[in-house]
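Next up, some structures in structure tokens.
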Structure I
């Protein structure tokens, strides 16, 4: 999901195995759709750079790492290059843009954590391995804390939650385990809030698990946001303007489930945003203005969109098809 020039841009694997792009333009309230790359599998990852470029990375059907981007200098062209050759990755990539560097992480067939980054000032793609034969699987998640440390969380093949981090002061990668084997059954997702690192994932019982590390007292905390909630896949997080934390997750019945924690009373609440059969892919959530947004695709690969307007206390649903 990318927000650029007031436009909302959503990317997903479409019915043809291509990276589809849908965007809503507030000027004419219209949805536009195009294809950014072909022959991909899994879900792509996107981000916006400070120079106005929009970037997309995806796993090629041959295990390559594919990259496409849009630049305002050539607005009618989608630029494309390959960051890693066939056989490089087996998990969907995760991306983040930090200053003038574009970073992408993915796991490979050996369970190693691979890392690529492009430095705009040097115009060079660099590759290194953060963890070799680490027993990882699936799509990692990335956050950067207030000191510039890069944190990557990944799911172990044994259902553990693994944490890797790089410190710029000594250029060192470190590792620890945040949760033991059997703790999670889905790819984790993360967000940095204040001075806290928050991680959410779903376990084999369909419960929503939450870990967070508070950098102030250096304390790790774990709690369960929802027990046996019949949810699956990779959840998505957004934080609203009141500091409330919202997690959207796909129900095992194809519903869209919403859990949120309010700091005012330290309470976790739950409601359903969409009925059974509404979605078949994991949701993407984003807080825009005073609106809580969620997107996912359905069984026909149509993009479904919901948003809650805090000002009017109203929920809206539309289909982003063209």
Structure II
């Protein structure tokens, strides 16, 4: 465990009306290996919650317990108020699971695959036919509906995999590394589909080891490593948690000495380093502070040629919390 690792529990009190998924102190051991160690989080309606971590961090084991595929050694999973477990049927009606492994039949067409899995879920007749067409549209495969899936690219197969999870209109969609091994165009198409689902009110639990996916998709992010939820929150909350600051670079001419002194007096400015005609500032909340910084610098006699803002990202947060880069 790193010195930053803490066990996170949901807020005290009963789940809110908007909570689709409630995970409390979930743990799972395989022999001597503690794969998941006291993980807790919530996912609400219309929210995309991301589990961000490297391979082997415990993401898939967590997903497997949330979906009721394996039993937890300790802790609880509740979906729409129903306790989840391998033998429990009711909570599974509310979830759609999209695993890392493709679950499609290569000899069947896209439409036939969806129809087959829809029947397994108890759908039939015009309801099923209509739903299949809707899903084909959502995943962008309407024009390939009649083609055998063995002719599909990896990205198209991934999109069909997502479509199977959407057929019964679940209130919680669980996506486990859905873009692994796909080309950039298909990856972008998958991300666009996920964005549209959360906008439509579906709760989404999304695991990834791609930082940019978490940045783009997730309303809140749980950083998981070595089976522990190291921290969680929005992107900005995680950055504030680690104490990282923004950086502003001012390039110009004129009285940079006076500008340095004036900028150091501003509450938002933590540090100023002067290098010939350039000032490097460490600043809290640069987008809010930038107007005052530019005004003070020019009032002090500095003529600005260029202004650059650099903000910390999830990569720096992950490195600070775990002591390693995400892909280590």
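What follows is calculated from the coordinates using simple rules that are stated; it is not laboratory data. What you are looking at is a predicted structure, and each value in this text was computed from that prediction instead of being measured. Cβ atoms are built from the backbone, for glycine too; each structure is taken alone.
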Structures I, II, by distance in nm of label points 7 Å out along Cα→Cβ at positions 54 and 302: label with the highest value: II
Relative contact order in percent (Cα under 8 Å, 6 or more apart) from the coordinates reads 8; which among I, II: I
Structure from which 0 was derived, helix-only ellipticity at 222 nm (-39500 (n - 2.57) for each DSSP H run of 4 or more, over all residues; to 500), options I, II: I
Comparison of I, II by percent of Cα pairs over 37 Å apart - largest value held by: II
When FRET efficiency 1/(1 + (r/R0)^6) of positions 22 and 270 (r between Cβ atoms, R0 = 41 Å, to 0.05) is computed for each of I, II, the largest belongs to: I
Value 4.6, calculated as distance in nm of label points 7 Å out along Cα→Cβ at positions 166 and 278, assigned to which of I, II: II
If mean count of other Cβ atoms within 10 Å over residues 62-69 is computed and equals 22.9, the structure in I, II: II
